[in-house]
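> The following blocks contain the structures, represented as structure tokens.
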Structure P
Amino acid sequence: MARYKNFEDLPVWKEAARLYNRVLDLREEPKRPLSSAFRSQLDRAALSISNDIAEGFERATTAELLSFLAIARGSGSEVRSMAVLVSDRPQLKCFAQSLQEIRAMSESCVRQPTAWTLSIENSPVQGKRHQTSQTREGRRTEQAAKDFRLNFLRNLKPNHPLYGSPEARAARGESPE
């Protein structure tokens with residue numbers, strides 16, 4: 001994926017914005033036989049997609065970005081589900097084309113963050129924002145080793161040769177002297 005400086009330049013954000021506007025168009029149709037609760041939920045779910053993509057893009061860590069992309073995918077699935085739920089209602093036959101467009105756009109708004117997530121997870125680029133699964137696993141292993149050593153030093157018996165070492169004293173919260 002190319003480098004983007006602003007979330008507004010992301011193709012997936014642009015698609016989510018188009019989807020939201022299409023949902024607004026449907027909401028504004030006269031004589032639509034949809035409950036206000038349904039319309040409100042559809043509106044919130046559609047708006048959530050672009051907002052979560054934007055928020056994730058602006059976050060500092062890969063984990064945060066991936067979390068918001070997952071939420072955006074969930075909201076896209078919610079919009080698709082809602083469009084499918086009502087698409088066969090006889091009162092909505094005149095809105096069938098609109099509902100089909102919303103469904104197709106929501107599918108795209110699920111596929112794109114999924115692809116983005118996979119590209120991030122498998123990227124060879126190192127850094128705060130991009131870590132491979134191998135790098136993440138290495139960091140987890142390193143942290144586990146540090147935690148193990150700290151726990152080991154903290155629980156040494158007084159007759160152990162390392163008990164009085166500065167490192168063991170620090171692990172127990174004592175003055176290293």
Structure Q
Amino acid sequence: MKPIYQANSRLDLSFTRVVGVPRALVWRAWTEPALLKPWFCPLPWTTIDCEIDLRPGGSFRTTMQSPEGGQFPNQGCYLEIVPHEKLVWTNALLPGFRPSLPVATCGSDDANFMFTAMLELADHADGTRYTATVIHADEAGCKKHADMGFEAGWGAALDQLVAMIKRGI
């Protein structure tokens with residue numbers, strides 16, 4: 001049975017861009033810890049640690065570091081993996097589908113919302129069609145994420161990913 005997702009503009013944030021790099025390399029940048037760490041946070045933030053267990057129920061864990069040196073661990077669980085096409089993960093579950101509790105993220109104590117993120121990749125004549133969607137449990141969480149700069153932040157990280165690929169990975 002294929003999962004069904006229905007968009008909800010009150011609860012979801014999403015953007016689509018076409019990037020001039022091959023889909024297979026975008027996939028690698030999302031699924032190999034050594035490749036994810038250089039681009040995952042918009043500079044001047046950095047990702048100092050990453051663990052990826054690429055299977056449903058597997059761990060997706062990162063530690064972000066602020067410019068001031070504060071460290072912010074984030075742990076989630078993969079829900080769906082379609083190689084080179086789709087990644088779905090959530091911070092509402094820990095590895096093994098264990099329920100999680102909200103934790104502060106990205107240096108903000110009030111940014112402790114649960115979400116499910118979907119990354120969808122498709123071939124495009126100019127490279128890769130890249131769609132990132134984050135669905136939230138409630139409007140307050142969605143607003144917090146939007147106010148944190150969802151599209152600008154995720155867009156800046158995507159720009160860093162593309163630049164890394166173009167430099168050669």
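> Work out which structure the value 15.1, 46 belongs to, where Rg and Dmax of the Cα atoms in Å was derived from one of P, Q. Show your work: numbers first, answer last.
Details: P: 25.3, 84; Q: 15.1, 46.
The read-out comes from structure Q.
> Among the shown structures P, Q, from which was the value 54, 21, 14 of Cα extents along the principal axes in Å, for residues 38-133 alone calculated?
Numbers: P: 54, 21, 14; Q: 41, 32, 22.
Only structure P yields this read-out.
> Now for a different question. Where is mean count of other Cβ atoms within 10 Å over residues 94-101 largest, in which of P, Q?
Values: P: 15.0; Q: 12.4.
Structure P comes out on top.
> OK, next. Could you figure out which one of P, Q the value -23500 for helix-only ellipticity at 222 nm (-39500 (n - 2.57) for each DSSP H run of 4 or more, over all residues; to 500) was computed from? List each step's numbers first, then the result.
Numbers: P: -23500; Q: -7000.
Structure P accounts for this read-out.
> I've got another one for you. Just checking, which of P, Q has the largest value of mean count of other Cβ atoms within 10 Å over residues 78-85? Before the final figure, lay out each step's value.
Working: P: 18.9; Q: 15.1.
The structure with the largest value is P.
> Taking 2.0 as the value of distance in nm of label points 7 Å out along Cα→Cβ at positions 14 and 46 derived from one of the structures shown (P, Q), identify that structure. Mind dumping the intermediate values first?
Numbers: P: 2.0; Q: 3.6.
Source structure for this number: P.
> Assuming 27 is relative contact order in percent (Cα under 8 Å, 6 or more apart) as calculated from a single structure, say which of P, Q it is. Present the calculation step by step, with values, prior to reporting the outcome.
Numbers: P: 18; Q: 27.
Computing relative contact order in percent (Cα under 8 Å, 6 or more apart) on every structure in P, Q gives 27 only for Q.
> Right, next: Tell me which of P, Q gives 3.9 when you compute distance in nm of label points 7 Å out along Cα→Cβ at positions 6 and 70. Mind showing how you got there, number by number?
Working: P: 3.1; Q: 3.9.
Considering all the candidates, the number was obtained from Q.
> Using FRET efficiency 1/(1 + (r/R0)^6) of positions 30 and 62 (r between Cβ atoms, R0 = 35 Å, to 0.05), single out the structure from P, Q with the greatest value. List each step's numbers first, then the result.
Details: P: 0.15; Q: 1.00.
Of structures P, Q, the maximum of FRET efficiency 1/(1 + (r/R0)^6) of positions 30 and 62 (r between Cβ atoms, R0 = 35 Å, to 0.05) occurs in Q.
Values in this text are rule-based calculations from the coordinates and carry no lab data. Since we're looking at a predicted model, the values are computed, not measured. Cβ atoms are built from the backbone, for glycine too; each structure is taken alone.
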